[in-house]
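The structures considered in this document are given below.
We did not get these values from a lab; they are worked out from the coordinates using the rules stated. Source: prediction; values computed, not measured. Cβ atoms are built from the backbone, for glycine too; each structure is taken alone.
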Structure I
Amino acid sequence: MGLNADMATRARVRAPELVGKGGWINTGGKDLTLADLRGKCVVVDFWTFCCINCLHVLDELRELEEKHRDTVVIVGVHSPKFVHEADHQAVVDAVARYEVAHPVLDDPELATWKQYAVRAWPTLVVIDPEGYVVAQHAGEGHAHAIERLVEELEEEHAAKGTLRRGDGPYVPPEPVAGALKFPGKAVRLPGGGFLVADAGHHSLVELGADGETVVRRIGDGERGLVDGSAPRFSEPQGLALVPEGLELGYDVVVADTVNHALRGVRLADGSVTTLAGTGRQWWQGSPTSGPATGVDLSSPWDVAFFDGRVWIAMAGVHQLWAFDPAAGTVAVAAGTTNEGLVDGPVAEAWFAQPSGLAVSPDGSELWVADSETSALRCVSRETMRVRSAVGTGLFDFGHRDGAAEQALLQHPLGVTVLPDGSVAISDTYNHALRRYDPASGEVTTLATDLREASGAVLVGEDIVVVESARHRLTRLRLPEEAVRVESVAHRTQRAATEVAPGPLRLDVVFTAPTGQKLDERYGPSTRLLVSATPPELLVSGAGADSALSRKLVLSEELTEGVLHVSAMAASCDDDPEVEYPACHVHQQDWGVPVKLVPGGAVRLPLVLAGME
């Protein structure tokens, strides 16, 4: 969202009345007026629930709300951007989803927004105990300044006798029973069940193959950033299974959104480790790369293994970041922090709250649900460029099928690649599952009446949709054209390498650049990871090891497939006169289409280039 510069004044301006056609939430059914709030320091928060900056402000205000609960009343005025956000039930759901513990006025026609001359989401207005506006701030990061102002107002009005202490008008809603509460995303586990990010319960839930039976819960339901065997999360969203054969000590990567962190979960015992982030939100000027647990993140919403790293939909700063599990580092991968829809090289592209990620079957493309531009975007591994498949900008949205350049979405949060290479879009604010077919360039609707669909998981020829606002998983049958797979050649345009079935020697050739040598001070300086599509292509030789040469055994039954090879080497400057030599990491990933033919090659050499 655009952020206006701060505006602050101590002029005696009477605060306009709080009115909204949608009525009040969290007041026990009572309509509030400013007269009801006289004697309190009132902070009016103009927000809309699609806006990540608004969600950040909700979290910033929690401490102020708790510390000054007998003198301060925070009032949310919900001022919608999207059509869906003008639906009263959607606002009620959002207030519950984000645990908003203060009264909220639903203002679908922006009546109070206009009276206060608000121009941006979020905007905060401070009203003193006598009903006068004393400050107005647009954007994030003002909680400390507002707290200082509140303390001044408390002192001033206590002395004047115009401060009224005691409970405010907040009435909590009745709790809703159920195994899930506003679930975010889900993955299918190797055993056939599901792991669900149960955002409203600040935990992960393992469900059986039926998508309903609770097997176990990871997390105790309380907000927190706690590792170990009794972990805590804060509104987790995205999940990614660690690829088979990659031994990291954990099996699932979690985008722990409100903790601004990535967490690793070991499924054997539910133990949790923080992989990236400090628990603090990233701000402009903070580091954008470095040791992962020493760099601040900002509302990571989804994660996916792509191009040898864990890519992160960093919704809070409108970028994609990447976590390298081997090196333990994190860095910006795409985007500038500018919010909008601009294609081009990853370093120049603009995103707007990217919230869903999915990788193409051959690993060549990363699909992105770019929620605030209501767009489907794509990152090419080969060119490292971003292109838009569907969507045109921040304020163009709707529900329209047809040619991709004319089709419309409304704030999608999830993407799922289908067996034929097309993309299922969890079109969240349209309560729909849509499909984009790259071959035809068409967008179609697969299903509707899916209340705030936020993600989906393939299960054979079915797709299981996370209905976030219905607190459940819903299973649908995919149309035949979406599950038809032509051949491996359909998934890659590169010419296949002819190799013989049976033994194949894989050699990754690496020579340290001039003036450098392999860094062996702390153990092996090289690493090789091998897998295949389909997995049955590799009879043996899959997995990770430190040697850059490996004997593989290929299937005698298959005729083609893709070998996925990821290699890394570390080298340091070879100058005994330098006390602290600079070190360098060289890494490359290959997807090698192979055709298995008698008499084919029995050795596959790949060159890992050392960067000068």
Structure II
Amino acid sequence: MYMKRVLFGLIAVVMLSGTATNAVAKHGGCAAQKKKNKRAQAKTTMADPGEGDYDIKHLLFHLTVSDTSIYVEGDVATTAEVVATSMSNYVFELGNTLTIDSAKINGTILPVTTAGDVRTISLPTALPSGSMFTAQVYYHGMPPTGGGFFNGITHTVSSGGTHMVYTVSDPWVALNWWPCKQSVNDQADSVDMFISVPDSVVDGSEGKLVNVDMTSTPGRWIYHWKTNYPIDYYLISIAVARYAEYKSYLHFTGSTDSMLIQNFFLDTATFNPAHKAKFDSVGLMIDYFSSLFGRYPFWEEKYGMCLTSLGGGMEHQTMTTIGVVYTTTIAHELMHQWFGDHVTYKTWGDMWLSEGFASFSEQLYLNKFWGADAARAHRLYQLSGATSDPCGMTYVNDTTTSDSLFTANQYPKACLIINTLRYLAPEDSLFFKVLRTYQSTYSFGNASTADFKAIAESIYGFSLDTFFNQWIYGRGFPNYKVAWNQSGSTVWVKLMQSQSCPSYTNHFSTPVQVRLRAGSIDTFIKVYNSIDTQVFSFEWAPTVTNVYLNTDVWTVMRVLGSSIRDVSLGVGDIKKHGSINVRPNPSDNYWEISNIPEATALTLLDVTGRKLWEGKSNNGTTQIPGATLPTGNYLLQVGDDKKHVKLVRW
């Protein structure tokens, strides 16, 4: 979802043909809107344990709706298999503003009892495990009014005066427009959707458009959509408006196979040509993502988008509902077809496996089609969101509200954590092998964080306990200060790490990108920071002028201040001076130095190289003043050969 799915940070570079614009979209459009329109009372799982007694096989919708009202009437038939030892009640969810007219189990009308949004049909005889049954519920009514993401079904009017009605069921509001079982672990094997709308009004939904019946009901058209791919309840949708269809075909690279791209615009005659061009980018994106993660999972049916006034996008399977037409939003929702739709998270706590990868796709798209600078700019924008919460946690422990689910941690932070996992890979190709293996292993099913971790470990060849404990299950991010020094061709870099939320995660062992700058020359080095204060040395002949961290945004971190040259780095307590004696060291007053030739030049420096004192050695012992100096490290330059002794003031 863009928002939802996040409209967080998008450096929106538009269509693949034409000029890139750098409108900074509120990627948060998705996410931010989601948070504004949260459902007051959410839940962590199914509303009633009785919903776990059966496994859905097929859904058959017969609904009558219009483009001017959210009023809905019709029936939904659920064909399912009993998976409990026996089932004496059929339990489902339907919002309490909707009225049930009647209900049937295997053709027999039975009474329905209501407790809030939970509806129960008591069976005359319990059904044994393995039994197949069909529950058909006839209903009508006005769902809760509202807008945004967390409403179920919404009516709006475009700026051009076009009425539209569309649904968004994520995370737990499918019950506001159809009788359902809201469990992410029970995909329906197939769905037939018959939607009756006023004539000349169009419905967009999942799967293939089988037929449009324009004659059987005067004044109405009936759309029949069918999907034969497994689908989660929250990925089922309708979008109803006076749309004009805009379709094309994608031919996969290296194959004779093709697939349908089927979009619905509000009005192709006046539709902004730039928007049209952005939608034309979809085929290129599908082909590119297919080369990275495996072929688009639903290619035998379609991919499409219905344009609405939604403040972002929602990745309904094969038919995204979209209102923000930046190409990064389009890429985000498309990526969900792999991460979220094809492989769905096992629990709501694992949601970073969907939102994080969808956000990650945005910079993949930008890097491929607009270049590395555009992708880097996008990551920098995401970094600001990723570090907005000093104690943010990627894995969701509190799944009771939409506010706790859809946070910056699920979008920019999870995206950049995935980027860090890529940086950690022994070879970049292995990172993408992890993603392809994850897709193939859990195809049309559910996966947890532990499942993903196990695949990554098997392909990387080492444990990722530390990575997941600190980045996924831990909180916060590291802060860094950096100091450096150079002597000849040797460069020392000192990383000093603190943590944004040390009471939860007191150290991040992580790869860090170090950038050495020598005038207009740069070199990039990857180091692994394993302790809070760590010094690295490199051989690099050019004269260093500055040192930077994480300029390509491989890691979630904050760099505190500019780098500082510390001329004590790389200098031992006594370096290359044989039997020179210094005492006391450390000292709180002065140092005495002996065993050097009389009249040797002595210069006291601070770590930046600033001269603090100078003199010459005596015959015997020479006192170096330090009583007025602040605590810290200092250097005593001995003679003109630039050899140094490190002095410590405490």
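From which structure (I, II) was mean count of other Cβ atoms within 10 Å over residues 296-303 calculated, if the value obtained is 20.9?
Only one of I, II returns 20.9 for mean count of other Cβ atoms within 10 Å over residues 296-303, namely II.
If log10 I(q)/I(0) by the Debye sum over Cα atoms at q = 0.09 Å⁻¹, for residues 352-567 alone computes to -0.38, which of I, II did it come from?
For log10 I(q)/I(0) by the Debye sum over Cα atoms at q = 0.09 Å⁻¹, for residues 352-567 alone, the value -0.38 is produced by structure II.
Where does the value 0.45 come from, among I, II, when FRET efficiency 1/(1 + (r/R0)^6) of positions 232 and 448 (r between Cβ atoms, R0 = 35 Å, to 0.05) is the thing being computed?
Source structure: I.
Supply the structure label, taken from I, II, corresponding to helix-only ellipticity at 222 nm (-39500 (n - 2.57) for each DSSP H run of 4 or more, over all residues; to 500) with the calculated value -5500.
Computing helix-only ellipticity at 222 nm (-39500 (n - 2.57) for each DSSP H run of 4 or more, over all residues; to 500) on every structure in I, II gives -5500 only for II.
Thinking only about percent of Cα pairs over 48 Å apart, which of I, II has the largest value?
Structure II gives the largest value of percent of Cα pairs over 48 Å apart among I, II.
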